[in-house]
Structure 1
Amino acid sequence: MRRVPAALLILVALATPASAARWNVVPGKSRLGFTVTWSGQQLVATFKSWKAEIVFDPEDLAHAKAVVVIDMASEDSGSAENDDALKGAEAFAVDRFGTARFETTGFTDKGGGNYVANGRLDLHGISKPLTLPFTLTFNGDTVHMAGKAVVMRTDFGLGASGEWAGETPVAHAVTITVDLTATKAR
């Protein structure tokens, strides 16, 4: 039997915060999507396939971290015509940019269950800072998170030229919505 050097065990223990809680998203109770004005109407879409790795303890925000990877081809608005357009070259270009990624760089406690996640959104081959205000409600080993952030689609090269370059038919402002339930990993 090989022995692990004591110094290595100490380094591992120091690198892993004792209070860091890992959370598992409950898919059936969670939603990630967006809303945008399209031809004067609100288009609401969700992503059917995404994964989140979450480490969060409100008492230890210095070690909190979240990484979300979204399958852009899983976008669904309930309208095949709109979905084809959103997945096409003018918008998400899912054949070239199959995933989007949000990774936090830090969290701020605003009090009363209100927080802000700062991070970077990588979308359509472009990386930009994103600030996501959200609320958390804890119920034992279950937490509910709800948040919204507004981004400008043209900042990520989505419809920056061609038919969608202006504010019509698709508005530049897009509201990202997160509504998830997670349980503490054991």
Structure 2
Amino acid sequence: MGRTKALIEVDGAPMAALVAAALRGSGCVTVLAYGGDPDELAPLGLPVVPDRYPGSGPLGGVLGVLEMFDEQDAVVTGVFVVACDLPALTGADLRGLVSASRDHPAVDVVVARTTSIEPTCAIWTMSAIEPIRQLFDHGERALHAVIARLESIEVDVRGAALRNINTPDELDRYS
């Protein structure tokens, strides 16, 4: 896109701010940005945590976030990890995942789906750290491949909510 995707405005707000609002609307207490330049992302008003595994894609992000909360010894059972480029997502869209996570605490990941899963919109349990780390250490980088090897539940989410924006044409079509 030629610029920081998180800061691209949709409907007058940065995409990452819209996703953060959706997470808060689903009941998330702590919302942060993972990776990126803290000075550049300051307009989001979110804490920015450095990427532990730069260049390793979304799986490195999931693992890094889980490890961060694990090291804090926080009373956290799961972590919602959502890509910054899902600007139509709402708290209502995410509440089904939260409910499924509460109803099925033994699963490793609760993932959003339309006609297929959207691995960048999922709740990952802290118990999944070790299997994720093992797969990561053996070279796996694809979220969908990791989800396929873990105990997971898929939760239907409306298609428009999971329409991500990766190109200028997709941004133009979104408007």
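Coordinate-derived values only; no laboratory data. All figures in this text were calculated on a predicted structure; none of them were measured in a lab. Cβ atoms are built from the backbone, for glycine too; each structure is taken alone.
Figures for the structure shown
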{"item": "Structure responsible for -11000, with helix-only ellipticity at 222 nm (-39500 (n - 2.57) for each DSSP H run of 4 or more, over all residues; to 500) calculated and labels 1, 2 on offer", "result": "2"}
{"item": "Ranking 1, 2 by Kirkwood radius over Cα pairs in Å, the structure that comes out highest", "result": "1"}
{"item": "Which entry (1, 2) yields the derived value 15.0 for mean count of other Cβ atoms within 10 Å over residues 60-67", "result": "1"}
{"item": "Winner on distance in nm of label points 7 Å out along Cα→Cβ at positions 100 and 124 once structures 1, 2 are ranked, highest first", "result": "2"}
{"item": "Read-out distance in nm of label points 7 Å out along Cα→Cβ at positions 140 and 156, computed value 3.6, structure in 1, 2", "result": "1"}
{"item": "Comparison of 1, 2 by distance in nm of label points 7 Å out along Cα→Cβ at positions 84 and 116 - largest value held by", "result": "1"}
